[in-house]
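Multiple structures are listed underneath, in structure tokens.
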Structure 1
Amino acid sequence: EDLFGGILDALQAGLPVVISSRVPYGGSRPIYAYAGGGVALQRAGAIFALDLNPQKARVLLMAGLGAGYDLAQLQRLFDLAPAALPR
């Protein structure tokens, strides 16, 4: 609950929060609807990295921030990024 509260504080301050996973297959998606789960994080404004690992998500976030993207543009960037990955 403290982690969720910290994430909410960051989002309310206008900071982008990207949720990613270190699992070797699959990724992070807003599936679980319990308090502090992915659905609540998405509703609060967190961005899901989907199939990007944390390292790639960080690079993409830095590129978006460096380009001056706002939160909506960052969300779109992360929504489109998995389509660019090799299959």
Structure 2
Amino acid sequence: MIKIIKNLKMSHKLILTPITAVFFLLLLASITYYGLSGQQKAIDDIFNNRFKGYQNSSEIVKNIANVHANLYKVISWAGANI
């Protein structure tokens, strides 16, 4: 490999470096894109599946608090003979 590079003309040697850099940048970009698409799928799963359960449980807690407040109001009214 080194022998092949030594036998190249100077202009080809000068062009070889940027081409190699661009190749590795494209390789890095493709790896990054693959990683980000995996992250997007994970975030989508968290929001659409797991967060929905949290929203449902939050709604249940809110409804229970509302029932508790109304029950307390009825007990207070009964104690005040309204």
Structure 3
Amino acid sequence: MAGVTRPLRIIALADLHDCRAMLDRLQGIDADLIAFCGDLHNGGSRETALPAALALARMGPPVIIVPGNMDHRDFVPHLWKEAGLLML
């Protein structure tokens, strides 16, 4: 890629299903990008999904995310955008 002068560190995550303990352990991880591949949430409501989205956004690196089958399409796109996550 043009302009890239060192190897990129990309973290790939998936299927955390609201596991806040895992999200907490990953805070401040040294990476250039986080690619989250679905099921950040475990179903539920906007109120139960928001803490996981905010925790993922606070990790430090930019986050790109795609929804999984448990990530409700009714509210997840707006919630993720509000949290600062980029949905593909």
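Here, each number is a calculation from the coordinates, and none is a lab measurement. The model shown is predicted, which means the values in this text are computed figures rather than measured ones. Cβ atoms are built from the backbone, for glycine too; each structure is taken alone.
Couple of notes before you dig in:
- Which entry (1, 2, 3) yields the derived value -30000 for helix-only ellipticity at 222 nm (-39500 (n - 2.57) for each DSSP H run of 4 or more, over all residues; to 500): 2
- Taking mean count of other Cβ atoms within 10 Å over residues 47-54 as the criterion, the highest value among 1, 2, 3 goes to 1.
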